[in-house]
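Read through the structures below before going on.
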Structure I
Amino acid sequence: MTEYGQYFVDSPSEIAYYLNLLIRKGKLLSVYIDGGARYFLTALLGLDEARGLLLLDPASDEALNIQAKAAGKLTLTASLNRVKMQFRLPPPVEDKHLDRRALAAPLPDRLLRLQRREYFRLQPPVAAPLRCRIELTDAAGENRLVEWGVADISAGGVSLIVPMTEQAACRPDTLLENCRLEIPDDGVVLINLRVRKVVELSTEHGLNQLRVGCKFVNVPASRLAVVERYITRIERQRTAKFSGLAD
């Protein structure tokens with residue numbers, strides 16, 4: 001998993017946040033034993049943070065439980081809001097959760113959230129656009145506030161529509177800190193953005209603009225959850241509209 005280093009979460013509080021989210025959503029996880037030749041489905045039953053344990057539902061096939069407890073490692077994967085989650089555990093031991101049988105293993109020390117380009121990117125509704133307010137510092141050291149439109153948004157970042165006059169502020173690898181992403185019905189989310197790609201565009205009116213692709217940097221899990229909730233909400237609204245379930 002080393003090739004995905006930038007997608008790892010290693011903060012204990014953020015790891016606990018995502019594990020609890022999987023529990024609340026009732027998500028099923030695939031548990032791969034050692035190299036993955038054998039696997040079973042499970043659900044997370046709970047987090048025992050006092051003991052530092054993650055509690056899992058045992059496999060229905062007892063032979064798989066025996067193999068899991070004798071394994072070198074387990075790899076667990078799930079999908080949440082179109083984002084792949086993956087983490088590893090050492091072999092579990094027998095335990096109980098609310099008087100029912102459970103398998104217990106130490107909480108993972110890192111968790112992979114795969115937010116690559118192929119994951120869903122949403123174009124905000126024209127009637128309710130997303131805006132991003134950013135404080136820039138000019139050559140004289142003066143601060144000024146700019147507001148740029150959001151062309152699309154994903155679990156991993158945003159594309160911004162920027163005037164050509166701001167080209168110097170959007171060079172690749174530039175870090176834009178404490179940006180205020182204004183999400184309708186969800187308020188303002190403070191995020192850090194790293195510029196990854198800049199493309200010059202021409203509008204139908206002949207106006208040149210920049211499309212600036214940025215990725216989220218060091219954004220707490222709770223704020224990313226707001227972004228993911230927004231994406232899911234808009235996607236559901238569009239699906240309902242196209243299927244005739246909404247006006």
Structure II
Amino acid sequence: KSQATEAAFESIRPGLEGRPLLVTLQNGLGNEELLMALTDLEVAHGVSFEAARYDGPGHVHHLVHGEDSWLGPARGKVESIAWLGELMTRSGLPTKVVADPRGAIWGKFIFNSVMNPIGAIVQGVNAARYEVPEMRALIDDMAAECIRVVEALGIRLAFDPMYLVKKTRSGESPLTKHAGSMAQDIEAGRETELEAMTGYVVRKAKELGVPVPVTESVYRMAKGVEYAARAQSAID
């Protein structure tokens with residue numbers, strides 16, 4: 001998770017030898033900047049659309065293959081990480097290596113900032129995000145606001161952030177039971193990435209003067225859901 005980036009790096013620092021490549025495919029923004037502030041090693045960043053569930057130390061259950069992963073240099077040259085993209089592709093994780101993956105990172109960031117808090121609010125029931133007309137409208141309004149924030153930043157998206165949602169709505173992709181990592185975190189009583197996702201959009205929108213009333217309302221509701229779940233977990 002984004003909030004554990006520094007601790008995760010410090011845990012592996014003693015074992016780093018030579019000049020290894022550091023890679024972050026985390027959700028949220030700014031993870032690569034933090035790594036570059038902590039070390040002078042080469043850093044690659046990108047996004048993955050592989051959905052998984054953490055079942056315990058050393059055990060991750062792969063749930064859904066979405067689309068190709070994207071990878072590019074944050075510090076270093078694109079040629080120096082081509083081997084990693086090839087390795088990931090041969091391993092069953094198709095990966096595009098590009099010089100600047102920020103358009104893809106922002107594309108997934110919008111998807112997560114919209115769909116993750118909605119998934120938490122509907123208590124992890126993915127069908128509610130797709131089959132309830134009011135939730136579909138809420139998702140569309142929220143996505144439009146987030147895209148306006150990105151446009152105000154001058155970022156050019158690499159793809160339509162909501163195309164996976166559209167594929168599911170059209171029946172091109174099956175409706176799965178996976179409602180996002182935020183719903184999983186809340187169910188497990190873990191801290192979510194709400195602040196690094198939707199919270200970031202809300203704060204950036206205020207900074208830019210872009211109104212995002214729907215996004216802000218969803219952010220507030222998700223904050224309440226997260227608090228309630230952790231409070232209940234403490235009681236239990």
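Laboratory data are not the source of any read-out in this text; all were calculated from the coordinates shown. Since the model is a prediction, treat every value here as computed from it, not as a measurement. Cβ atoms are built from the backbone, for glycine too; each structure is taken alone.
For distance in nm of label points 7 Å out along Cα→Cβ at positions 109 and 181, the calculated result is 1.5, so let me know which of I, II that is.
Computing distance in nm of label points 7 Å out along Cα→Cβ at positions 109 and 181 on every structure in I, II gives 1.5 only for II.
Using Cα Rg over 2.2 N^0.38 Å as the calculated read-out, with 1.02 as its value, let me know the right label among I, II.
It traces back to II.
Using relative contact order in percent (Cα under 8 Å, 6 or more apart) as the calculated read-out, with 18 as its value, let me know the right label among I, II.
II
Upon calculation of helix-only ellipticity at 222 nm (-39500 (n - 2.57) for each DSSP H run of 4 or more, over all residues; to 500) from the atomic coordinates, which of the structures I, II produces -6000?
Traced to structure I.
The value 1.02 for Rg/Rh (Cα atoms, Kirkwood Rh), for residues 21-60 alone was derived from one model only; which of I, II is it?
Attributed to the structure labelled I.
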